[in-house]
1. Using percent of Cα pairs over 30 Å apart, for residues 246-445 alone as the calculated read-out, with 22 as its value, let me know the right label among P, Q.
2. Using distance in nm of label points 7 Å out along Cα→Cβ at positions 134 and 222 for the comparison, can you identify which of P, Q gives the largest number?
3. Comparing mean projected area of the Cα convex hull in nm², for residues 374-413 alone across P, Q, which structure shows the greatest value?
4. A value of 18.6 was derived for mean count of other Cβ atoms within 10 Å over residues 190-197; which structure in P, Q was it taken from?
5. One of P, Q was used to compute distance in nm of label points 7 Å out along Cα→Cβ at positions 262 and 334, and the result was 2.2. Which label is that?
6. Which structure, out of P, Q, was mean count of other Cβ atoms within 10 Å over residues 62-69 calculated from, if the result is 22.4?
7. Taking semi-axes √(5λ) of the Cα gyration tensor in Å, for residues 150-381 alone from the coordinates of each of P, Q, which one would give 34, 25, 17?
8. To which of P, Q does the computed value -12000 (helix-only ellipticity at 222 nm (-39500 (n - 2.57) for each DSSP H run of 4 or more, over all residues; to 500)) belong?
Structure P
Amino acid sequence: MMPTPQPSPYRPEKAIHELGGDFYDPVEAADFPRHVLRFRNDRWASDVGLDDLSDEEWLAHFGRFDPLPETLPEPLALRYHGHQFRSYNPDIGDGRGFLFAQMRDSRDRLMDLGTKGSGQTPYSRFGDGRLTLKGGVREVLATEMLEALGVETSKSFSLVETGEALERNDEPSPTRSSVLVRLSHGHIRIGTFQRLAALREPENMTALIAYCLKRYFGEEAGDDAPERLLGHVVAGGAKLAASYMAAGFVHGVLNSDNINITAESFDYGPWRFTPKWAPAFTAAYFDHNGLYCFGRQAEAIHWDIAQLAVSLRLISEAEPLIPEVEKFGEPYQQAFVEKMLGRLGVKSRGADEDIALLKALEPALAESGVEIDRFFFDWRGGARRKASPADGHYDGEQFARFRKLVEAYAGETPSHPYWDDDAPCSMHIEEVEAIWSAIDERDDWAPFNDKIAAMRRMGDAICGP
């Protein structure tokens, strides 16, 4: 179950300064011509003590980027490398974003406020450092839906329309601009370690490992620090991959610079939710070989984690690292079972029975073509609750074995009124485009705001208020 935000006092931090100037570059935010607040996430602002800001103060901090009190005095563009579609790229880094502030949340975790679309940095190359308004809207929708489905994700904290006309090759232009602020549990990526390995900086590698262990996992460094950190990332990455599968989510670009050490999903570009259980379903039009398709996401995350192990070889022998990487399969399988049962709303009956149930379910979903969201909505609690448009499939041979096995799992009828709706809350591409069209054509934000409310209501039903 995802933790719910809790009221918490503002507790600023500037822990990133411990690493020193070899890890980042001070930058300035772009001077935008307009600042129109389109979304503020007071649910999570309360968790870091910022919900009492007026809209004017909010825009000052998250549109003009006036520093928040007692945290970072200036934005920092973080340095990293990474594999992009398995090709190593040393010419990347924070190219249209920066780390703006750090603070503690209600669980005493170190949190970052980072940006997307805040202007050019030393790593922008030929980009303008901006974010389209459509891109910002899409990220808010992605994070809200994933949070509702119980996936550990960055939170879209603020979206401000900035009044520029952007030219893009892959969508109608000129198009409206925005700046997004994310709340996340750290921006240290696998690519951060890859850069240090490529530049042969063992002292900085040692410092980064110690920082991550202390700040994110509450551990002190020691002789076994590299393999302990790797173990944390393996466990977290396996859980993240399993969460994507249970949510029916396709990230689209699982490059090593898009996987962070805390294994919290972030950086949403060409994402999609697959309507059906289709392993080959892709989100990115340029993913011609299906490298990051729905069914290969665990493989992709595991491969990225292996690149972390390769980077840690700068200061560690291979022998203790290899077993950690090889552990990925077991926690992935355990997390997959846990996440699938969680979405079904039933309790485990033991590993053997659970695996048998899911082995019956996966082919039934794939062969029948029943929508994923429809299935989990209809069978919440382990039993069919009422008549459904998919009943013809459920009564057929494809679901016969699942019907038999799930009888043992049937529990209490879910009580939240969401489960009495006629249809599940989904977030497929057609609706994303319809929401954007209302904004683009009529400046009508009602469908956007209504969808956020609907997703949060579903989240309360699935994960609890």
Structure Q
Amino acid sequence: MSVPRLNRSTLAQAASRGAITPSYPRQGEPGVLHLGLGAFTRAHQAMVFDHLLASGDGRWGMHGVGMTQPRLVQQLREQDGLYAIRVADGQGQRWHVPGALWRMNVAASEPEAVLQAMARPALRWITLTVTEKGYTPALGTLLSQGLELRRAQGGAGLTMASCDNLQGNGRKLQALVLAACTDASLRDWVEKTCAFPCSMVDRIVPASSEAIRDEAQAALGLHDEAALGTEGFWEWVLEDRLADPADAALLATAGVRITAEVHGYEEAKLRMLNGSHTAMALMGAITGRRFIADCIGSPSIEAFVRRLMEREVAPHLARQDWPAYRDALIQRFGNPYLRHSVHQIATDSSLKIPQRWPPSVMAQLQAGDGIDHHALAAAAWLRYGLGQNESGQTYEIADPGAERLRQLAATQRQAPQAALQALLAQTDWWGTELPRQAIWAQRVGHWHSLILARGMDGAVEQLLQAIP
């Protein structure tokens, strides 16, 4: 017998199997347009909007836009915008089918539908999860055209919130949109009526996989092409800069932290969580470990990550509760339910490293303190560029700087000093100041030689012994 598919007509079966399902009407005009309909937003913002819809506020339905993902959009259309999420942590696991996603389009092939959606009177928010490399002129043009259409039809201004790891994302999005406006009157209207809050978002959401789809089918008795797994922890810190100020109190009831100062939370997340994630992903790729939980399951890597955060990152953070945040991160990394691929996390590292490592390294150098944990991570980045783990298995380097990294890494065994010098001279990766620091080059070189001589794990153990 074929297994029925999750959709509106089979939703009751999911509920009968214990899943939390939407009890509210899933109809009307969506109040939120989201660009970048990937796994993260479906397990993060969509869950917040699901909570608000369940509270009786029908203005938070989502129109989801896949920027270039027709297959995902088609899957979700066939499932009436429904998908199952396994939320798992130390307290166990539960299944949730959020109902916030009401409409779907693909920006690349259906741009007119997206523009018309931006102009609809019921729309109140545009949210985005487009990653660091997504802030392109094309995105600015799409948004400015939609806002021009909205203004021409007499629509009100919008809150436009970036939900990604880019620091100062609200300011960067505002600059992108204003630069794309075709005339001064449109720029003036955007500046007066639209709000671009900065935000920090945090939840570990691995990409959908056959394993999680099989688990969803076993738990719910339904076939779900878009099933996801995530952790219990989530955080959304949003700047109190909204087109409708009343939204702040509403979002707070759903667990969103509204504040005038997002920067401190951004920095803590980028440098502690994301910085550690990148380091572990590179170590995992080099040693052949598949998942982050495998990495943090090594006592030496756990000790390395803990010390990286507390010794080289936390001293320069404004977030006062960083010890509790550090401990929570260690627990989250070790969540056995989250099969978070090291290669997924290592994707686009050349765009991520500049935000995650150099600020902490420079702060440490200015304070006269040690930088060895970050130096070892930088050495791992060069070793990662070989595209082959320590067992001889090859892996793909999914990165816009992949070819450059491979070229730099190719000669590291025969001419390590030249390879390191070339690596550390890349100012778009390290900034303009760090490449001038002789101690940085010396410490990266030291740990790189140990990685080549003793392996990744051996180098980590040597660091732990040498620097108690």
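1. Values: P: 34; Q: 22.
The structure behind it is Q.
2. On the way: P: 5.3; Q: 2.6.
Once distance in nm of label points 7 Å out along Cα→Cβ at positions 134 and 222 is worked out for each structure, P has the highest.
3. Numbers: P: 2.6; Q: 3.1.
That would be structure Q.
4. Numbers: P: 26.1; Q: 18.6.
It must be structure Q, since only it matches.
5. Numbers: P: 2.2; Q: 3.3.
Derived from P, not from the others.
6. Values: P: 17.9; Q: 22.4.
Label of the source structure: Q.
7. Numbers: P: 31, 27, 16; Q: 34, 25, 17.
Attributed to the structure labelled Q.
8. Working: P: -12000; Q: -14000.
Computing helix-only ellipticity at 222 nm (-39500 (n - 2.57) for each DSSP H run of 4 or more, over all residues; to 500) on every structure in P, Q gives -12000 only for P.
Each reported figure results from applying straightforward, stated rules to the coordinates on display, with no laboratory input. Everything quoted here is computed from the prediction, not taken from an experiment. Cβ atoms are built from the backbone, for glycine too; each structure is taken alone.
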